[in-house]
Structure P
């Protein structure tokens with residue numbers, strides 16, 4: 001994992017969860033961190049803006065999305081892939 005991507009994603013998630021960065025575990029789900037559907041959408045927008053990427057996420061039907069939001073680690077991995085794809 002790229003440290004820079006991981007740190008920025010964790011910072012975005014921590015901000016949405018109103019937590020300290022140190023309280024965000026890589027294995028935690030967004031639900032465990034207290035992020036609701038609105039917070040998820042805001043986090044997705046913040047990720048898109050921060051990394052200048054387009055996240056393939058359907059807020060109306062998250063289960064029909066290729067973007068894995070099952071854990072913080074899954075989100076970091078997905079963002080890293082989107083950033084890498086953009087550079088190609």
Structure Q
């Protein structure tokens with residue numbers, strides 16, 4: 001059985017109104033991750049993702065670039081307990 005990890009990633013910069021959450025949804029599904037992507041009131045995007053550590057590392061790399069119109073200024077990562085991740089991946 002493969003190891004599973006769960007992380008909360010906060011992405012700031014120009015990440016709302018540029019298709020960032022749907023970019024995350026596509027990338028997470030391609031990488032086989034569970035979780036969600038949500039716009040936060042402060043203009044950042046919260047990504048909660050669970051899956052194989054290598055897939056999470058790849059998602060972090062992809063989040064640093066984002067979709068073409070996004071401008072990522074910072075990515076903060078917090079490790080979480082596996083129970084914090086929901087099944088599937090959704091945009092909220």
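Summary table below
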| item | result |
| --- | --- |
| Structure (P, Q) behind the derived value 45 of relative contact order in percent (Cα under 8 Å, 6 or more apart) | Q |
| For -17000 (helix-only ellipticity at 222 nm (-39500 (n - 2.57) for each DSSP H run of 4 or more, over all residues; to 500), calculated) the corresponding structure among P, Q | P |
| At a computed 2.9 (distance in nm of label points 7 Å out along Cα→Cβ at positions 42 and 66), which of P, Q | P |
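Throughout, read-outs are computed from the coordinates displayed, never taken from laboratory work. Every value quoted in this text rests on a predicted model; they were computed, and no experiment measured them. Cβ atoms are built from the backbone, for glycine too; each structure is taken alone.
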